[in-house]
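In the part that follows, the structures are each spelled out as structure tokens.
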Structure 1
Amino acid sequence: MTLLGWFAPAQAQQDADSVFDVLEVAGLIDEIVAGFIEDSIAVAEANGSEGVVLQIDSAGHVVSDERLTEVARTIANSAVPVYSWVGPSGATARGGAAQLVLVTEELAVAIGGSLGNTGELIFPELVADSYSVVDNPLEENTVNELSVIELGLAVRDSPTLAFFVLDLPGFMSDIDYSGDEPVRVPTTQVRFSKLPLFDGWVHNLASPSMVYLFFLIGAVLLIFEFFTAGVGIAGGIGAFCFILGCYGLDVLPARNWAVALLVVAMFAFAIDVQVGVPRFWSGVGSLALLVGSLFLFHDMAVPWITLLVGILGVAGLMISGMPAMVRTRFGTPTIGREWMVGMLARATEDIKKEGVVDVDGAPWRARVNRSTPIAAGDHVRIVAVEGLYLEIEPEEGGARDYREMHR
């Protein structure tokens, strides 16, 4: 006997009084998803639903254990039976999501799906009795769809949601013998629900990869806008991304010291962006960025591809790209720094063509406008300002007295 899908409107209307609700639970269980589950169960109770099915694909929870316990109690005390199906193919239920699955009245795992890595049970009194007799608890392991049945956690094979729902108590169907072979036709209406558009958008943003990238992109754009002496599109986009990143870091289990390292990295890079050449602080920034990125979150990891993009992208941009962009932005003859022309500065290193000089305690990238080498500690005169570079010459031997020209 084959199974006919229930998506056709005519079939769904055959028994309008019999309804099952399917809730799509995808991604980490945060406050948005927790509220969605509770509210949907309340609506199902009010509407007289025959049952609620949690279609789960989640790697864990980011709400507090107390909040997750509240959701589990809502499931356990629901007047409407709550079931769970880990699907579609390849889906997983781990951590707190797996513990919620174990609270429901019946569960199943799709082909290629997995269940486990529950960790220490947060609400053992609510977990199904079948779990307590499992010889090898799933605290540190996951099992596939066949092992779930072998362990007694599931009672039947359910490769698709249709097969799972069809045999649930209260789900109605008829047999159609009009064709070449009998066809099982569902008569109970299935009502699918997922997060509203805005809630779903905010929920999807609070993933480790998105949060990590938004935070870095926002910080880099804000630094770029700081050095371009104005507020423009980059600053607006940077502020928006930075706020989203901070929101995600607040929602996800981020390590405070790792977040602090990322902030330190940005300030360290900014110092050498001002100088215009990678020096000691670029090394400090690179190290802080690497360590902060690798240890940013508790019990969850940022994908390695995302880490490579973040670390290499930010380091490359700050060490090479950012100084070039800032110089281009300032590449005009008048930038409000002509007052420096004629001042004396001190070379902080041996300079043949380019190097760093100290101007009133601030380091500046400088170019020598003649072939005379300058030793570290020698005094030089600023003769022009080109972008972020100072044109300098030895204090003695200049063709013109730029102090007199300046006056």
Structure 2
Amino acid sequence: MIRRSFFTLTKLRLDYDLVEPDTKEPESIPIPSNLILLLNEPIDSTKIAIIKTGDTVKKGEKLRLYNESYEYTISPVSGTISEIDTYSDDFGNNSTYFIIKNDLNQAGGADTLKYDLKDGIASADEFLRTLPGAPPLKTLASDDIKIKTIVINCGDTDLLSTTSQYVTLNFLDEIKQGAKLLKKITNVPKLCITIPENLNIQGEFDSIQVFKTSMKYPSNLPAMVLKKHLNLVLPPGHTPEDLGVCFISAEAVASLAKAYKTKSPCFEKILTIIDKQGTRYRVKATIGTSLQKIFKTFSIHVNEQDRIIIGGPMKGFATYTPVHPVQPDMDTVIIQDRDVIPELSDTPCVNCGKCIRICPANIPVNVLVRYLEADQYEEAADRYDLESCIECGLCAYVCTAKIPLFQYIRLGKHELLKLKADV
């Protein structure tokens, strides 16, 4: 548990939070009158869109921009598209957002479209990518990626969050059903599941191999699970999928089981909300609900220049708009008061060596950051292991000079990809 600001060194060991023993039912957030859906595809003015403002949609309907679009999102309600516009992420990449005005007269589940789901991964990928937990169906369905092992991750990947543990404790039967379903529709020969060592899980997992993961951060990150439990070292610039391993969250597996049982999608996402005083709230909100509506439910007031962090303190990213929508892969939201946000610095590295000692990938971070500050991204990768970083954020956490090392590294990787794409 973190007891001080994100970038203040307390001790070299950081432990994941353990879910509370008395897990209460999440607070259900009513479906709002407007929902915001994000689509990972930019608007192309040279193409004719197949959806437009004013179109009516049904609950469960797939929304695509163009006939040839591969990306889609699913409407959680029946209603009318009131706005379509461009959304830019924290790297400036453009995608699209829809605002759907909810038809409050059809708020029940009876109007939800039913899917003709087959026992094959292509069928699941056609309809279920946007389920809570964001199952990696596109990866599993790809002909170019050969997955031999699926790892169901029941541990939270960042500090302060306990969402995955909560889902595991309360939906264990659905996770087991979803695991059997995954094996059936993918034909992947090996299924594994990670369970935090302090989490009290009862029952067996049949043919699924169980990995007990440490409560020490960052043991739940994919690169660490690969190394410790599968004896695989992730090469620089590669992903677990390159090694034939696909990670999937516990909530995604449970959502798949529910979707196949009902032949329809589910839209309620479980979140951990942490307010300015560190109080933790468990909520259940429809995908597309603005965070502002959740904050109002708990009387959390967000001032100008307060920081809203999506994800945990180590790997999360900040959004400065409280209308950011709930997303399928959103597990944790932290609100940080503007008066206690740790100041970052442009002070040069003091060569204290803390970042090197704590780095699980043994990267010479103190030298690497000098190349990143100078925009020398290819040299940073070739000479100082930029692509070996597993993005745990520990270097930034311990930095004496308060240099935003994690942000430099994420930006460096992004710019390096752009340079490779231009070759």
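Values quoted throughout were computed directly from the atomic coordinates according to the rules given, and no laboratory measurement underlies them. If you're wondering where the values come from, they're calculated on a predicted model, not measured in any experiment. Cβ atoms are built from the backbone, for glycine too; each structure is taken alone.
At-a-glance table
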{"read-out": "Structure responsible for 38, 32, 24, with Cα extents along the principal axes in Å, for residues 31-118 alone calculated and labels 1, 2 on offer", "value": "2"}
{"read-out": "With helix-only ellipticity at 222 nm (-39500 (n - 2.57) for each DSSP H run of 4 or more, over all residues; to 500) derived as -7000, matching label from 1, 2", "value": "2"}
{"read-out": "Structure with the greatest value (metric distance in nm of label points 7 Å out along Cα→Cβ at positions 319 and 359, set 1, 2)", "value": "2"}
{"read-out": "Relative contact order in percent (Cα under 8 Å, 6 or more apart) from the coordinates reads 17; which among 1, 2", "value": "2"}
{"read-out": "Comparison of 1, 2 - label where Cα Rg over 2.2 N^0.38 Å is highest", "value": "1"}
